[in-house]
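Several structures are given next for inspection.
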Structure P
Amino acid sequence: MNVHIASAVVLATACAAPLTGQEKPDQKIYRVFVACESADEVHRVAFDGQTAKVEKIIDVGYQPTEIEGPHGLTVGPEGKYWYLSIAHGKPFGLLYKYRTSDDALVGECELGMFPATMQISPATGLLYCVNFNLHGRMLPSSVSIVDPDAMVEVARTMTGAMPHGSRLTRDGRLHYSCAMMSGELYEIDATTFKVTRNMQLDIDLPKGHESEAKPTWIQPHPTQKKIYAALNGKATIVEVDTDEWLVTRRLACAKGPYNLDLTSTGKQLVVTYKTAGEIGIWDLEQGTESARFPSSRRVTHGVVISPDDRYAFVTAEGKNAEPGALDVVDLQQQRKVTTVAVGLQAGGIAFWQTAKL
């Protein structure tokens, strides 16, 4: 499932050794964390504008004989800590907190069933994580709200069946998620923890039936009151006007749109197509897809865009024993520039830092 996306921190110097020994003042190093769900690993990857490499592999989880499914990732607003959801528990999942300076585990908190994607609000300082609840009947599930300093769950808000795509508006005051099996968009007030509105994203959904649209990701626009949703089951991206609370555009796309991210200007939308095994770049002003190309593995998953809007980092799961991969896409040239192999079933991804070489 996904993916996650993180707060970005722009640092003046790198916290790890650069990829090359030669100093280039104008050149940058980009670093991301990648969750490898079937390996119980998180890979830290560095990209220098030309090549990418795995700098470190962090083993995660607490059951050495079980695959525990590291799933969602986010980085705290100051870049000092990163957070990871562990999906498979007995029965509940966990939230782990790691220190970025040495990747040491410094805290944990039990959440709901199959916790997935998450973000930290700049308005409240709290972390919001959807409990996807992959197991059992398709009943309404919840969003866990956590104090990331104390690592304590302070509230739990009920939403729809299999919530995913946990995203906050830029100011952190509103939280959005989509319920995959009931086809709904949910809005939560980040300060009161209450559902303020919800909307059916499917068209002509018979009462009592599961959604055929199966929305898997929600992405708020950075400057406008709009939300974009990936309808995985209907090969469609929908645009929602949150002032009017209605769908304003339905954009037909490749099969299996899964995760989304927007540039800071809101002009470009990057889409991972899980079923098609492709990556798409959309011009939102024109409402057209300006580029589409295969990812390096057959099951494309997560995406995060660098804060300077230059690159998109895309995970791909692979199939069976095939290793996962991280593709780096140049958004100016609209092409894939490099790929690096990572662990099995690469999914969740979070941007950590941009640093000078």
Structure Q
Amino acid sequence: MIRKSQLLCLFLCVSFIGFSQTYFLYVASESEDEVALIKFDGSQGFVDEVITVGYQATEIEGPHGLAIDPSGDFWYVTMAHGNPFGRVYKYATASNKLIAFAELGIFPASMQISPANGMLFCVNFNLHGKMEPSTVSVVDPFAMEELMQIQTGAMPHGSRISPDGLNHFSVAMMSGELFEIDVMNMEISRKLNLDRSLNSMYKESSDAVDHAAMGHVMSHETSHQDNHHSAIKPTWVSPHPDGQRVFVAANGKDMILEIDLLKWEITHTFSTGKGPYNIEITADGKTMIVSYKTEGTTAIWDLDQGRELAVIKNSREITHGISVSPDHKYAFVSVEGKGNQRGAVDIISLEKYKLIDVVEVGKQAGGIAFWKVEE
């Protein structure tokens, strides 16, 4: 005869097993022309499949940015080192087989698809020649056709869509600007000179400011004409889930900038470790994860309190991209490695503030995108 306590134990065990989850994500290795599909069961991760990408067998084409279609049926990868232009490739998630490609601008990098109109927006980083304004490509992912290029600033990066899908945000690393594009009209609606906005914030503050420590940020006025470079060097922008603000990685000033979208100005700053590069925010809007590329670390921030909760040493010296699970339990961080060292995906528990596993992938791991969770 089975006792009630035994039935309860059996029920709890079955329930626990039923709630086990598997996480799936993709990561690109820029120096290998590979994209790896990673599986993580909550305690251990592994490479499930390696997909060779590109079309020039004798050249390294540099897979850089990754994006997942809102339907989850397709994934996209930018190939940065095309001749003369780069490309974006479309693959089916069910088979990881190539569907189609489109030619973009010079050195296409990060990208995202708007759920409002289904268009893919990709920044063309353009590493070559003079530091002059580059563009954002707008692509129809169904037809895999570039519809237009929208001119923004020098070295655009951090291509991200607002929670409602109506606005696209990017930053220009060398001209120090934040751009907002109206997704439906496909044109720039606003731009913000971040160096000037930061300077204005400190001028208006009634508190004493140590401008020496700030490096006199506004002594470096930005101008395309005289080729002066931004002191801030923004490398990433991440919209908050509340739709009222965005956060920018000020790589050149070791800080994160919070921009109020209604005021269209910097309202808060967060001092960080060396070389903040990428930013991701959990779906509940409470936690911000920042890669400190120069330090080789990843930081976890409490946004409600505006304080850094933990800094975790990564498995390699050059930290790159971040993807966060929808249940905001884990951060998946791509780490490049140096020389012939293999890249990796570091899996961090956002509950324990701890590195819990490392999955080795190809050299120079960069672009990373979360796909799905399965029970």
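Bear in mind that the values in this text are calculations on the coordinates, not laboratory data. Note that this is a predicted model, so its numbers are computed, not measured. Cβ atoms are built from the backbone, for glycine too; each structure is taken alone.
The table for this structure:
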item: Among P, Q, structure where P(r) over Cα pairs in 10 Å bins from 0, in percent as derived comes to 5, 24, 34, 24, 8, 3, 1, 0, 0; result: Q
item: Winner on mean count of other Cβ atoms within 10 Å over residues 166-173 once structures P, Q are ranked, highest first; result: Q
item: Structure from which 0 was derived, helix-only ellipticity at 222 nm (-39500 (n - 2.57) for each DSSP H run of 4 or more, over all residues; to 500), options P, Q; result: P
item: Given 18 for relative contact order in percent (Cα under 8 Å, 6 or more apart), calculated: source structure among P, Q; result: P
item: Given 3.0 for distance in nm of label points 7 Å out along Cα→Cβ at positions 142 and 262, calculated: source structure among P, Q; result: P
